[in-house]
Structure 1
Amino acid sequence: MCFGTKADELEGLKKRLAQAGVKLVDAPKEAPGEGVWFRDPDGLLVNVCVAEAAKWRNAAEWKINNPGHLNRAGVPGHPKRDARVRPTRLGHTLRFTSQMEKMVDFYTRVVGLQLSDRAQDIVAFMRGHGGSDHHIFGFIKSDRPGFHHASFEVGNVDEIGMGACRLLDKGYKDGWGFGRHVIGSNFFHYIRDPWDSLAEYFCDIDYIPADSNWKATNYPAEDSLYVWGPKPPEAFGMNFESA
């Protein structure tokens with residue numbers, strides 16, 4: 001796992017790691033080696049390095065009509081059948097953990113992320129400082145560490161649907177969707193990847209400005225995954241990584 005930060009914030013991280021008794025380790029031989037390297041309480045290797053914020057690749061404006069708001073007039077709204085679906089960026093990743101409280105504490109108090117929202121001990125979502133998507137990283141409950149999903153932003157719900165349908169047509173297994181999350185508010189569709197983790201297409205996620213007075217909510221269990229959509233399959237929460 002790798003996070004980018006500013007040079008002055010990297011020094012603060014080193015101090016917090018030392019105060020928490022976390023030892024720095026050498027970078028893997030195949031890695032560039034910049035920044036600091038350490039292991040989190042689950043044993044995952046983490047790298048934090050100085051980096052410029054990545055520029056977003058803009059998508060075409062999504063114009064929809066709803067009662068009293070005609071944002072698209074005189075032109076059809078459906079996409080072309082052969083429209084290209086290309087994610088604009090990696091939005092976030094979610095990991096399995098068996099020690100939710102310890103991991104949330106470590107990544108907020110030591111690493112420096114901010115807790116956006118959570119649902120009991122089921123899921124927790126965090127963001128960086130400054131203006132940020134509702135979450136860039138998070139955890140879901142399991143009996144052991146593992147990788148749950150990577151989430152890729154697309155331009156609108158048509159691209160979610162078309163992207164998912166094309167992957168299903170190519171023989172990939174359906175993960176779960178189409179639906180909308182409560183936490184983060186984003187539309188979603190998940191596809192099972194060849195390694196039995198998940199890839200998510202998403203759009204329209206909540207954005208939290210740097211000066212927002214956003215307060216983290218601890219949602220009830222029924223709001224941990226979705227507000228509408230098909231019932232999540234049992235496999236959605238399964239950790240297929242070896243113990």
Structure 2
Amino acid sequence: MATVLQRLDLGDRVALAAAPALTIEGYAGDTIVRRALETLAAAAGVEPRWRAVITKRIPVAAGLGGGSSDAATALRLANDSLAEPLPAAELQAIAARLGADVPFFFETGPQLGRGDGSELTQIQLPQDYWVVLVLPHGVAKESTASVYRRFDERNGAAGWDTRLKTFETVLTRITRPRDLAALPPNDLAVSPLATELIRLGAFRADVTGAGPVVYGLFLHRRHADAARVALQAAGRTWLAVPAWYG
């Protein structure tokens with residue numbers, strides 16, 4: 001796999017404090033922050049005595065890495081609270097065990113992810129554009145296994161070497177936002193909303209990861225906001241911009 005990972009300024013808030021026992025508050029559906037803190041405590045040889053409070057802004061199960069970013073933030077905060085914090089390499093190893101995209105949230109700037117997505121290389125990409133996100137009504141996130149099974153069933157790997165070469169070549173030539181339009185489309189998922197975003201003025205639109213959120217990139221805020229408003233009947237919408245670090 002080869003994928004571009006880019007932070008946005010749409011983020012959850014994770015607050016951490018010492019506590020008699022491990023508790024997670026604010027988001028009843030959490031499992032990954034709890035696992036992150038339990039794994040860190042076991043690796044550090046301490047009891048997981050923290051109270052984590054999660055304030056969600058990133059939609060859940062949308063393909064935007066909300067849970068992974070929460071886990072990375074909790075790991076960083078909890079590690080900093082230890083009398084003997086774990087070294088960065090060990091923290092990264094814990095992150096990779098939690099999820100393929102968790103290590104990304106320890107890095108700065110856009111990254112090229114390879115393998116399962118956890119093998120990261122920093123890349124230089126323009127950051128001066130607007131992002132419209134649309135979470136379609138009535139569409140649930142598919143499991144990763146299901147997405148890859150459908151990919152295999154349609155022989156999605158055919159032509160992979162050619163697509164990868166194109167992908168790598170385009171990455172080296174990107175100097176301005178519009179150049180992002182030349183990147184190959186997502187192999188894993190498609191959505192008619194991407195076509196609609198292009199019609200509304202986006203210079204690139206596609207599905208995020210395995211979906212279901214669809215993004216559109218715009219040069220000007222007024223066009224992005226007009227598209228966001230126009231698509232509110234199709235799903236929940238957000239307006240965001242790229243962010244260099246969390």
Structure 3
Amino acid sequence: MRIVGVMTEDFHFFHGVVKRLKERKEPFVSLGFDDHVPWNVSVVITTKDERSKVPHSMVAASDDPDEAINIARSLLRGRKYGALVVGIDPGRTIGIVIIGNGRVIHSGTFECPEDTADKVIKMTSGLEFDEVVVRIGHGDRTIRNRIIRSVWSVADRVEIVDETNTTMNTETPDIDAAILISKTKGYDLERPPDIRPTAGELREIQRRSRIESEGAITIGKELAGCVARGEMTMSDALTAHKAEEKKRKRV
């Protein structure tokens with residue numbers, strides 16, 4: 001079986017690569033620069049500065065652990081992917097997966113919809129592919145549309161998928177839902193959608209403002225709308241509300 005070698009004296013880089021390889025259950029071996037490279041090591045991961053010291057013909061060199069692993073995978077495959085499919089489960093916790101040739105290449109969760117483009121760029125960095133297709137669940141409309149607007153510039157196509165029956169009672173429900181979404185054909189969007197929070201969403205954000213301020217503050221609908229559209233964080237909204245209250249008291 002072909003495996004990956006990790007050869008570096010950079011502790012932080014080594015720790016990052018090994019952690020990710022273990023998470024993805026990728027077989028690997030740790031090597032020193034004076035070690036003999038075993039016959040079954042097909043590619044060696046290292047940093048850019050250390051590349052010239054690696055005694056192997058196939059080297060994946062990057063200072064970013066995720067990119068280094070992606071480069072190693074591309075070298076092992078010997079050819080580029082066709083389409084990479086990005087499956088996204090929208091919600092308070094966003095699940096994301098990258099699928100290549102039917103296999104999960106990356107998976108994870110995050111909370112800020114506006115971070116989606118950066119997540120996709122980082123997860124696909126170092127991979128060779130023809131196009132990126134984003135498939136996103138139809139639920140949680142406001143967060144969904146914020147995600148779409150974020151990812152629009154880095155995707156070749158964006159599809160909205162019916163995510164009915166994708167919720168699963170597992171240890172990683174958001175990721176598992178994203179996997180199911182990635183496997184389901186949706187309908188193509190021609191342009192990024194507008195963000196129009198519903199009255200119910202605004203009330204929920206106002207409720208959360210009371211919780212986060214321990215009952216001291218209920219932000220107004222205008223500030224709640226800014227939070228819903230991703231124009232400010234809840235912390236920013238609470239600060240803005242306090243500033244408005246102080247201003248009114250001085251008048």
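We did not get these values from a lab; they are worked out from the coordinates using the rules stated. The structure presented is a predicted model; accordingly, all values stated were derived computationally and were not measured. Cβ atoms are built from the backbone, for glycine too; each structure is taken alone.
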Fill in: Comparison of 1, 2, 3 - label where relative contact order in percent (Cα under 8 Å, 6 or more apart) is highest
2
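I have 3.6 for distance in nm of label points 7 Å out along Cα→Cβ at positions 9 and 25, calculated from one of the structures 1, 2, 3. Which structure is it?
Going label by label, the one that fits is 3.
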